[in-house]
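See the structures that follow.
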Structure 1
């Protein structure tokens, strides 16, 4: 399992508009092959910052499947206009206990 992590710096003052757009975008990513779970959380200290956590079966489900899909174009159209600067995305794997 791969955990995708992205801190989303939303332009201050556009947070509610972003949340409405994310509500439209969420079914896009949830419906992608290999997507296990999607979670969006908001910073308490800096309300314009959000963190997106997505569980994928494999890295390729995200980097090739989702990003290479027509659905990703819709995702971008809905959400990318809110970010300043553009988010950095990372991928993580569980560490054995």
Structure 2
């Protein structure tokens, strides 16, 4: 016999999980793009670009952690680091 006593779906939990996944996807995408810029600094820059690449790589990790804790607008810190890394790449490469 079938058991019809299964609990109803918890929509609040489902919504929180979905919003967390979307936030992680945004922050992760910007972080990966920033890592690509850091790799460009490592490959084509001189000594200064390598130092800036390491600094911005550490800043990417910190901004990603802060962004995951912020929630819906969590992509903003990673985007700021991305813009700064892009400016450094333009200036040093």
Structure 3
């Protein structure tokens, strides 16, 4: 099985897709910290991930989902979404 890309690469992919520089995150993060995240030298807390996602204009779950993909293509995304949909449906039904 191929390893997932990780949160750092997911952040970098979305940042570049949005045309943002590391400096564009100065309100929520230093350029050095963001660089460390993107190189997988550090891992963000959930709070920091939410702040970064806000700058990227995506939901934090989008970053987590993208980070779990080995190859960010449509087929893999659909498989992951189907898995999440099934798991969430089971868990919310169990809560009733």
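Each value in this text was obtained by applying a stated rule to the coordinates, not by laboratory testing. Only a predicted model underlies this, so the values are computations on that prediction, with no experimental measurement involved. Cβ atoms are built from the backbone, for glycine too; each structure is taken alone.
Data table
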| item | result |
| --- | --- |
| Origin of the derived value 19.0 (mean count of other Cβ atoms within 10 Å over residues 9-16; candidates 1, 2, 3) | 3 |
| At a computed -19000 (helix-only ellipticity at 222 nm (-39500 (n - 2.57) for each DSSP H run of 4 or more, over all residues; to 500)), which of 1, 2, 3 | 3 |
